[in-house]
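Have a look at these structures, which come just after this line.
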Structure 1
Amino acid sequence: MMSSPDLKCALEHLVRFCSLVDNGADFSLHREGNIYRLGIDRRGGSNGIPRQFYDIGTAALLSYLRWLYGNPQFTPLCVEFMHPEPADTTEYHRILRCPMQFGSSSHSFLFDAALLDSPLSTSDVALASMHERFAEQRLHEQTSQLSTWRVQQLIMERLTDGEPSIEEVAAALCVSKRTLQRCLKKEGTQYKDLLNETRREQAHLYLRHSHFSLQEVAYLLGFHEHSSFFRACSRWFGMTPGQYRARRGFLCGEFSEAHAVAAYG
C-alpha cells in the first residue's frame, strides 16, 4: 500500500491482498457516482463477535490511512457500522471525526472519489512492482490446493463436527493421504502439527475476542469432552481456558487512537 501511486491504488491493493494479513475478512471497493465504498465483511458472519472488534479495526485502519495520506485531518465522508448506536458516541466522534451511521446493512467507509486520486509521498514504482510480485506469489501459495494454509482452512471448516482426520482433509483436496503427507513434509510440517496449531489459534481468538461460553468454545474446536479441551489449553497457554480468558485485556474497555496506531503497527 505504501509504494502505491495514490490512495485509490493503495485501497485496491488492500482489497486484493487482504487475506495475506487477515484471512477472516473480505474487503471490497466499489464506485458509486462520486463516492467510493470500501466494504468489510467477516467470513462466516459476525455472530458472536463483539462490536469492540469492529470499533478498534475501524479506528486502526483510519489511523493508518491518515498516516499514509500524510494528513491527520484526512476523514471519510461517512463510516457505517452494522451494530446499534451505543449510548455514548463521544469517543467515536473524537477518533473518527466524520458522520457515522449505525445499524447499517454493511460495515463500510465512504470516500470522496477525488480524494482517493491524491498521490502518496511514499510512492515508489520499482518497489511497487517488487511488492506486487511477492504478494502475488504469496497469494498463489495461499490458494494452492495443497498449501498448509489451505489445509488449515479445511481443518477449521470441519472442527465443529469433531477432530477431522487427515483422510477427510485429503479426500476434500482430491488427493491420497500419502500425497498430502508428502506435500506437507516439503513445507516442513505434518498434519498433526497443523491441527494442533489451528486449534490453538482458534482457541486464542474465541477466548480473547468472543463472548462464547467455554462449553461453546470447546465444541467449536472439535472437543466433545471438556476435559480434553482443558488439557489442551494447559498445554497451549500454561493455564485453564477460564484463566486465559480472564487475561484478555482491553476487549471490553475503551479504545484510544494510540491503541489503534499500535494495532496497525
Structure 2
Amino acid sequence: MGSLKRFPWPSARTLIAAIAAIAFFFLTVPLLAMLLRALGDLTGARALLSRSVASAAALSLGTTAISLALILCFGTPLAYVLARYNFPLKRLVNGLVELPIILPPVVAGFGLLMAFGRRGLFGPLLEQLGVSLPFTAAAVVVAQTFVASPLYIRTAQVRFSAIPHDLEEVASIDGATTGTIFRYVALPLSAPGLLAGLVLSWARALGEFGATILFAGSLQGRTQTMPLLVYGALERNLNEALWSGLLLIALALGSLLLVRWLTRSLETDPMIES
C-alpha cells in the first residue's frame, strides 16, 4: 500500500487571519451595502434636504445637547463619589448605575413610563406641578439621558480612580476643601477622559431608539428624532431612510475618531504619566 498523502492543514496564523477576516466582513458589510446603495443613486441625497429630515436632525441635536448638559452636571459628581469614596452597598449601587447599558431599550422605555408616566410612580406628583412628560420633547431628553449617562459615568469613574491619592492628600494638608480638590485637582487631571466619555454618551444618545419611541413616541416635529425618522421612512421613502442612516453613521464615526484621539492624548499627557 502506498503511503497516504498528508492533508495540508493551514497554519495557526493562516487560520486566525481567516477567522478575523470573516468577523471583519460580517461587521462591515452592512455599512458597505448601505454606502454602495446610496452611491448608486446620488439623487437620493436630496432627501437630506427634506423638511422631515431637517426637523428630526434639529430635534436630535437639540435634545442630545440638553441630555449632555444633564449628564455632565449630575453624572460627574456621582462618578467621583463612586471612584473616591467607600460606603455600604457600593457594588450594588455601581451595578444599578451601569444596568441601563445592558438593559433592553424597550424595557428602559417601559420603566420610564412606570416612573414618570401619568399613572406612574411620580405621575400624580408631576401632574400636580403641571408637568406632563410622556410624548413630549422633554421625554426624549429623559430617555436619552437614562440610556446614555452610564457610559459617561463609567468612563469618568475610571479616570477619577486613576488619580493618585497622594495629590489629594497633599492638597488637603495645604488646607484645600473637598470642593476645591474636586475642582482644581480631579477635574483638570481627568478632563480628557471625561470628554471622551461625554462624546461616547452623545453618540449613544443620538442613536437612541427603543426607550424613546416607547416613552416619547414618534411625532414629526415634536418627538421624532433621527433614528425614529429612519425607522418610519423605511415604509414610505427608502432614499430618505438610507441617507438619514448614512448621516447617523457619519456622526457616529466622527465621535469614535474623536474618542480615539482623546484617548491617545490622555496616554501621552505628561501630568498623568508623572
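None of the figures in this text is laboratory data; all of them are computed from the coordinates on show. Please read all numbers here as calculations on a predicted model, not as lab measurements. Cβ atoms are built from the backbone, for glycine too; each structure is taken alone.
Figure out for me which of the structures 1, 2 the number -23000 belongs to, where helix-only ellipticity at 222 nm (-39500 (n - 2.57) for each DSSP H run of 4 or more, over all residues; to 500) was derived from the coordinates. Source structure for this number: 2. When Rg/Rh (Cα atoms, Kirkwood Rh) is calculated for each of 1, 2, the greatest value falls to 2.
Among candidates 1, 2, the computation of distance in nm of label points 7 Å out along Cα→Cβ at positions 139 and 187 that gave 3.5 used structure 2. Largest in distance in nm of label points 7 Å out along Cα→Cβ at positions 51 and 99 among the labelled structures 1, 2 is structure 2.
When relative contact order in percent (Cα under 8 Å, 6 or more apart) is calculated for each of 1, 2, the greatest value falls to 2.
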